1. Given a value of 18.6 for mean count of other Cβ atoms within 10 Å over residues 17-24, calculated from one of P, Q, which structure does it belong to?
2. For relative contact order in percent (Cα under 8 Å, 6 or more apart), which structure out of P, Q has the highest calculated value?
3. Mean count of other Cβ atoms within 10 Å over residues 73-80 was computed and gave 18.5; which structure, P, Q, did it come from?
4. Thinking of P, Q, which structure, once helix-only ellipticity at 222 nm (-39500 (n - 2.57) for each DSSP H run of 4 or more, over all residues; to 500) is computed, gives back -17500?
5. Hey, distance in nm of label points 7 Å out along Cα→Cβ at positions 65 and 81 derived from one of P, Q reads 1.7; which structure?
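Each reported figure results from applying straightforward, stated rules to the coordinates on display, with no laboratory input. These figures come from a predicted structure and were not determined experimentally. Cβ atoms are built from the backbone, for glycine too; each structure is taken alone.
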Structure P
């Protein structure tokens with residue numbers, strides 16, 4: 001499968017922006033959202049469930065679903081391959097967030 005790096009990168013940004021928007025509605029106003037998200041996911045994506053106290057809604061519907069939908073639409077993935085690639089996308093998005101926290105903080109404001 002030939003990847004569209006530019007489109008893939010845009011989706012990673014969308015995933016993070018959506019996650020930050022969701023976090024802004026769930027966490028106290030004075031929270032450094034990007035930092036809180038990075039810290040929460042250091043030991044895995046389920047850290048978002050604990051951070052949001054939402055039984056996984058933020059993680060699945062407001063983060064993973066964006067990447068998954070893109071992978072289905074763009075690359076026609078399904079089954080185990082889709083699950084593996086969605087997981088990779090999630091980790092890539094979080095890496096992007098961790099390496100650009102200040103930019104996401106400015107975007108958030």
Structure Q
């Protein structure tokens with residue numbers, strides 16, 4: 001993960017497009033990729049970033065647990081999430097972002 005981000009191996013044009021796209025566009029992209037298109041803008045965007053930008057990286061709970069503090073920080077930045085805090089806070093923040101709709105947590 002970290003190497004991909006640091007070496008600019010991520011598709012910055014696609015990442016920018018995912019952040020600029022409205023819900024309808026994101027849902028169309030999700031459908032084209034064979035991903036679920038349900039959920040809020042944030043949920044669909046996170047799903048697309050996980051699939052298209054981070055692709056082969058293991059973002060399961062075990063995969064997140066095995067990441068270094070620095071790697072988690074870089075992944076959080078790709079998702080546009082606050083990247084400061086302890087290792088535990090970062091792991092939890094990434095897991096929640098990938099698996100839960102923030103609107104339902106409040």
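1. P
2. Going through P, Q one by one, relative contact order in percent (Cα under 8 Å, 6 or more apart) peaks for structure P.
3. Source structure for this number: Q.
4. Going through each structure in turn, the value belongs to Q.
5. Clearly, the read-out refers to Q.
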